[in-house]
Structure 1
Amino acid sequence: MPIPTELVGSLPRPMKLQEAYQALDDGKIDFAELQKEQDAAAEDSIRRLEQTGETYVTDGEQRESSFATYPITDTLAGTGLADNLAGDGQFFAIFDDGHHRQLPRLTGGPFRYKTFASEFVEKNKAIASGPVKQAVIAPSMLMLLYPLEGEIEGYSRQQFLDDLCDEVEKDIRQCFAAGAERVSIDFTEGRLANKNDSRNPWTNKDMLQEFIDLNNRVIDRFSPEERKNIGIHTCPGGDNDSVHSADVPYEKLLSKMFQLNAGYFLIQCASEQDKETVYRLCGQYSREDANGVPQVCFIGVINPLNPEVETAEQVRDALVAASKHIPVERLGATDDCGFSPFSRDEKPKHGSPDFARDVAMQKITARVEGAKMASQELGV
């Protein structure tokens with residue numbers, strides 16, 4: 001079987017769409033007008049992804065406020081916030097260039113999604129000519145909606161976590177029911193959990209194992225056959241061409257991440273200085289049998305934060321090198337991160353989101369072609 005490839009999820013939003021998000025926040029347009037721009041960008045994303053030869057297509061998260069907040073708010077500014085939430089929550093991450101992203105704050109229960117990702121799948125299936133995938137958010141990210149200290153009166157932390165797991169399970173099941181063939185869970189907070197940033201209190205609480213255990217509460221509700229198509233994505237962030245945790249030793253995450261009983265992993269690597277160590281750690285810790293499923297390691301061979309386009313030959317060489325540590329039947333190719341996980345992303349290193357969008361398609365094309373070349377060289 002040839003080496004498989006898969007997109008993480010997001011693509012740069014056109015500037016016109018980003019301006020529409022701002023216009024909604026400013027009260028200049030209504031949600032229906034925003035949706036027109038989302039639909040246009042989503043269709044363009046799917047058509048262009050199909051031209052690259054990508055196996056599973058997606059709308060590039062054009063309809064989402066962000067990879068983390070799509071279930072609970074329409075925009076990053078908090079327009080259309082779900083019930084029992086306020087806009088003044090804790091930081092999710094502080095990025096290396098100094099900017100930050102903030103989560104809402106839970107004020108009471110019950111916790112319920114406002115939007116399920118299956119809504120995007122249904123629309124994308126009507127456009128796509130081939131298989132569709134969908135990225136969803138991990139419960140470990142959304143658990144940060146609850147205050148770090150103390151409990152909300154009338155709504156205990158345990159009640160919240162029970163409700164949260166139910167909502168995430170529903171999100172995944174509905175995506176499959178709507179026609180998604182693959183569902184990947186964004187777990188960028190995994191590496192960040194080891195950062196211990198004094199400016200960001202939750203990172204000082206050694207929460208990685210707690211995150212893994214919570215995520216497995218959801219993943220273990222699925223059968224081995226279902227889990228073959230449930231993935232985990234890890235990266236050190238990717239927003240405004242900056243990262244939040246690339247300085248954290250990767251081994252702290254990779255030595256534990258494969259405890260997650262998922263069938264495949266989308267693993268940032270192209271932007272790592274020591275790629276060989278990443279290959280070795282993935283080969284060492286990934287499991288041939290994770291409660292009934294073999295764990296496939298999709299290695300990041302594309303750096304979405306760098307506008308320089310990788311060649312197919314570079315992709316081939318990276319995969320051949322990785323195959324020395326990871327069994328080729330459990331090896332795949334991906335991008336380090338989503339190309340624009342947040343809906344307002346200026347892409348400063350690229351010059352503009354529109355240019356970054358073109359670059360993303362070139363990079364994906366190189367990944368697809370490079371995986372074919374590696375497959376031929378490795379005889380699979």
Structure 2
Amino acid sequence: MQFDNADRRSFLKTMGAAGMLSAIPQSSLGFHDGSAQVLHEIPAAGSVLDEKPKYSIKFGVIGLDHNHIMGITAAVIRGGGELVSFYSNLPKATTDFQKIYPNAKLARSEEEILSDSSIQLVASAGIPNLRAPLGIRVMQHGKDYLSDKPAITTLQQLADVRKVSADTGRIFAIMYSERLEVRAAVQAGYLIKDGAIGKVVQTIIIAPHQVNAPSRPVWFWDPKQYGGILCDIGSHQADQFVYYTGSTKADVTASQIANVNHASHPEFQDFGDMMLHGNGGAGYVRVDWFTPNGLGTWGDGRLFILGTEGYIELRKYLDIAGRPGGNHLFIVDQKQTRYIDCNNVVLPFGPQFVADIVNRTHVAQDQEQALLAAELVLKAQRDARVLTFNA
């Protein structure tokens with residue numbers, strides 16, 4: 001069907017835009033009905049869920065300032081850890097922790113745990129700017145360390161951590177739970193390792209969080225204590241960029257931060273984004289504190305991984321107006337489109353990390369990549385352009 005300009009104007013007047021679209025095949029306009037078959041898969045859980053951990057260690061906990069310590073402790077126990085003792089100066093957090101772990105001894109001081117020769121690992125979710133100094137003391141006492149993120153809030157702390165870890169041979173691990181403790185993220189790693197989407201080109205990560213202001217402690221609002229938004233929640237995303245692209249060297253292309261909607265806390269940052277580049281690929285990250293109450297969970301976290309032969313999308317915590325629950329993975333390659341329900345995928349971090357402590361290996365988390373992720377967000381935070389929205 002061909003028209004000159006006059007015929008085209010006449011035709012549009014006669015049929016209208018809607019009429020024309022219905023008359024012309026959708027495929028000729030580059031549109032498709034999306035009816036191609038999507039394969040639905042559920043990976044087999046395997047027998048690993050029922051196996052007892054191969055190794056065991058004794059560990060302690062210092063610092064209960066963030067509730068992430070519950071997940072960290074559970075992961076170590078799942079891997080074969082025995083919680084011996086813990087210390088905190090927060091009465092309510094102490095009471096809550098004791099209810100879950102009644103057999104763990106409440107230590108009288110941090111030093112009591114550090115000087116206990118039976119303890120091989122110390123885990124912490126203390127105030128963020130105190131985590132790295134604690135980790136240094138832990139390593140100097142001949143123990144390995146597992147910190148909540150952000151584990152490091154300044155570049156000087158990072159330099160000190162690297163030096164002491166090298167000098168002592170101890171592990172300084174960071175619980176980047178948005179990858180290590182999310183089943184869909186674990187499955188994505190397996191797919192990429194198997195070459196399912198070819199070489200990774202870029203990761204795009206959208207990580208909104210819910211602020212829940214009344215429940216937040218004073219340090220939450222102070223960037224000197226929590227490190228700033230890119231250092232804090234951005235650290236999860238830098239870890240995913242480094243891991244999925246396989247980058248061993250990386251830097252920050254650009255970054256920006258803002259306080260858009262929290263005037264009562266003028267130093268707080270509720271929005272940030274950054275572009276990253278490494279020797280394994282490129283990355284973009286957006287983080288914010290704008291999850292609305294109507295969502296029903298703390299954040300609609302999305303991860304997009306572009307490869308040369310396909311792409312993967314993760315809808316980690318929910319599929320908005322779609323399938324129930326979390327751990328949704330979508331993969332498109334040169335042959336087909338698949339949806340993978342990842343709720344049966346085994347979380348390997350706990351057993352792998354305990355084995356690393358026993359065997360002096362770095363299977364659960366590569367030490368250099370973990371610290372590279374920390375370095376990226378520290379540089380992004382330091383160099384970020386501060387945005388203002390006054391229109």
Structure 3
Amino acid sequence: MTEKGSGMKDYDPDEEEDVTVQMRLEGAAEGTRAPANLVMDRVRFSEVLEEAESSDRLVTLRNVIRRLRAIIESPKSDRETIIRERPDAEGCTVIVRRDILLSELDQILEARTIERAKYYVRRLRAGILGTKTNHINEINLLRWKEYDDIITDSLWILPRRDTSGAHLAWYWGNFIPQIPRQMMLRYTRTGDWVLDTFVGSGTTLIECRRLGRNGIGIELNPEVAERARELVESEPNEHGVVSDIVVGDSRTIDIAEMLKRYGIDSVQLVIMHPPYHDIIKFTEDDRDLSNAPTVDEFLKMFGEVVDNVTPYLEKGRYLVLVIGDKYTKGEWIPLGFYCMQEVMDRDYLLKSIIVKNFEETRGKRAQKELWRYRALAGGFYVFKHEYIMLFVKK
């Protein structure tokens with residue numbers, strides 16, 4: 001539900017004059033520290049901004065903002081009781097990013113006209129008093145600048161996988177935790193249900209625990225499922241969410257019965273990270289997509305997974321497909337786009353295609369020179385990317 005402060009004008013990004021957003025990827029360089037937060041008295045902060053907005057002269061408005069900025073720069077000088085020591089439980093305080101707030105105040109001070117300065121003040125005040133979200137996620141668009149940990153570009157250059165906590169990277173073919181984390185931040189809310197049809201080492205469910213999402217994973221290999229359960233359970237469950245791994249074939253498992261155990265009949269996000277056909281053989285099981293004898297058979301089996309899952313994904317919610325291509329017998333096989341078409345043929349709209357890099361895999365580790373030689377000799381390019389494809393159910 002969207003909450004708006006009384007009489008506040010919604011922020012329109014098209015009205016911005018010169019905004020540069022510095023995106024930070026999770027797992028950035030060593031030594032990076034999170035910006036300090038400030039606990040502000042919501043009413044007192046709003047009153048100061050209201051004082052600025054009521055000014056008749058630009059110089060007067062600027063003096064009010066400079067006074068406020070000095071307090072933000074040096075909280076010990078606060079004689080107006082704007083900054084609190086800790087948040088309260090009644091909603092009388094608001095936590096703000098100090099660096100973002102200083103940037104907003106500087107933008108007000110740099111405005112050339114009083115009309116533009118007042119516009120920036122109104123926008124800042126709206127973010128302090130109100131909330132503007134949607135039913136898909138919890139991003140407050142009135143304070144959108146604070147979400148620089150959420151990636152919005154279609155090219156992801158991630159230097160390394162997250163190996164914190166229960167993420168051990170022990171499983172061949174597992175994907176980096178940053179992917180499910182980013183997807184859940186964008187396309188779920190706290191308490192939503194996430195279904196991973198190829199759960200593998202449990203990466204998605206570990207991130208579900210961290211973000212307060214309920215997670216169910218399906219895994220064909222019982223041994224892998226048991227190891228994944230151990231890892232997921234080792235991750236703290238501070239939000240008290242459900243984390244369950246079911247052994248079975250995602251093409252045929254009774255999903256309705258599986259969800260019924262938790263008193264639900266649908267999920268809000270589906271994540272699929274299937275085998276990239278036969279690049280890695282995961283089991284000897286004929287039901288394993290990595291054992292499909294041909295690409296066409298692989299696509300048929302993958303399509304059956306989509307068919308089985310689709311009735312249980314809420315309308316208007318998202319399916320995430322993480323997939324790469326393959327190279328065989330001198331030919332590049334666009335496996336990712338073939339799988340994309342399989343999903344689109346089943347009542348989904350394609351929302352985005354993200355290209356994500358990977359610097360090395362187990363198969364190519366310590367063999368960079370060999371693969372470069374092979375590429376030069378064979379006339380192809382070495383795989384350095386995979387796709388994250390986003391679909392919304394019609």
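Observations
- Structure (1, 2, 3) behind the derived value 0.30 of FRET efficiency 1/(1 + (r/R0)^6) of positions 73 and 209 (r between Cβ atoms, R0 = 25 Å, to 0.05): 1
- Answer label among 1, 2, 3 for the case where P(r) over Cα pairs in 10 Å bins from 0, in percent, calculated from the coordinates, equals 5, 25, 37, 26, 7, 1, 0: 1
- For 17, 59, 24 (P(r) over Cα pairs in 10 Å bins from 0, in percent, for residues 65-136 alone, calculated) the corresponding structure among 1, 2, 3: 2
- Parent structure of the calculated result 142, given that volume of the Cα convex hull per residue in Å³, for residues 153-272 alone is the read-out and 1, 2, 3 the choices: 1
The numbers here are math on the coordinates, done by the rules we state, and not lab data. If you're wondering where the values come from, they're calculated on a predicted model, not measured in any experiment. Cβ atoms are built from the backbone, for glycine too; each structure is taken alone.
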